[in-house]
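Multiple structures are listed underneath, in C-alpha cells.
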Structure P
C-alpha cells in the first residue's frame, strides 16, 4: 500500500490542478487579454489627446477673418434669412428680384434601415423664381458658384415670358449645407 501512495498523490494533484487551478488560470489569461485591450484603448486616447492639442494649436493660428469665412462657408446652424440675403445681394448685381422663395430641411435616409443618418453636416434646400435675360442668369450662376457660402444648384428651369425683350422666367433650386450640432 505504501507503494501506491505516491501514485495516488500524483493523481490527486493532477485532479486538483484540473478542477481548481485550470479554471483560475483561464480566468487570469482572459484578464490579461482584457488588460492588453485596455492598454490599446489608453494609447489611442493619448494619441487622440495629442491630435486634439495639435489641431487646437493650428486653429489658434487662424485669423479672425479666416474663422469668420469658415463660419460663413459652413455655418453651425441654418439661417435662412442670412442665406436669402446673401443670395439676394448676388442677385441684385444683375437686377434680379427673387420671388416665391421656399425653404426645406432635407433628411438624409439610410438605405440599409430607413432611418436618418447622423452625418457631420445637414442639408437644406431653397427654391425661388426670377425673371432676367439668359446672359444675366449665367453671370448670376457664376457669382453663386464663386460665393463663399457652399451651395449646389440642384435644378434650373426656364420658361419664356410674354415680354418683348429676351427675358426668361427662371426657377432655381439650391442645396446648402450646415453643421450638425448633434455630432
Structure Q
C-alpha cells in the first residue's frame, strides 16, 4: 500500500509544447515512406525523487493537427475514411507500468493507446536525456498495426497491393519541465 509521504515525494513534469513533437512513418505504395507529425496537447510525467524514469505517463495528441506536408493527403487523413477527426479529434496514452531496460537511460512504458474509439496496449521504448535541473527530454518509439485501431481505409493499386502500409512507426520527442510543487 502507498503511503501519503510517497505521493508527496513525487516530482511532476509537464509538457514543453514548443520543444515536443509526435511523428509517424508509414509505407506508401509499400515502397517509399510517408512521414507526418501531430501536435502533443498535453503530457504529464511523475517521477520518484532522484530518478529520470517515470512512475506514470499520460499524454494527449491532437489527431486533427496531422501534417504530412501535403494538404490533400492531410485532408484525406482527417476524413471519416481514415482518422475521422470529427468523431475522434484526439488520441490518449496512459501508462499502466514502467519496466527497466539494460541501459540506465532507457526503459519501457507499458500502457494503453486510445485512438479512433479503440483502446489497445502499446508499449513504448524510451530513452531519456537528463540535462540536469528541472528539464528532461524523452524519446519514445513504438510500432503498431493501424488496423488494430479501426483505421483501415481500403485503398489498393491496380495489382491489388495496398496503397498505404498497415504498420505505423511512431517517434515522440517529449521535452518536460518540472512543475513547482
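Taken together, the values in this text are just the output of simple stated rules run on the coordinates, not laboratory data. From a predicted model like this one, the values you see are computed outputs, not experimental measurements. Cβ atoms are built from the backbone, for glycine too; each structure is taken alone.
Using helix-only ellipticity at 222 nm (-39500 (n - 2.57) for each DSSP H run of 4 or more, over all residues; to 500) as the calculated read-out, with -2000 as its value, let me know the right label among P, Q.
Values: P: -16000; Q: -2000.
Source structure: Q.
Going by distance in nm of label points 7 Å out along Cα→Cβ at positions 18 and 50, which of structures P, Q comes out largest?
Result for distance in nm of label points 7 Å out along Cα→Cβ at positions 18 and 50 over P, Q: largest is P.
The value 7, 20, 18, 15, 10, 7, 6, 6, 5, 3, 2, 1, 0 for P(r) over Cα pairs in 10 Å bins from 0, in percent was derived from one model only; which of P, Q is it?
Checking each candidate, the match is P.
Ranked by distance in nm of label points 7 Å out along Cα→Cβ at positions 26 and 146, which of P, Q sits at the highest value?
Ranking P, Q on distance in nm of label points 7 Å out along Cα→Cβ at positions 26 and 146, first place is P.
Out of P, Q, choose the structure whose coordinates give mean count of other Cβ atoms within 10 Å over residues 34-41 equal to 17.9 when calculated.
Computing mean count of other Cβ atoms within 10 Å over residues 34-41 on every structure in P, Q gives 17.9 only for Q.
Taking relative contact order in percent (Cα under 8 Å, 6 or more apart) for each of P, Q, which is largest?
Q
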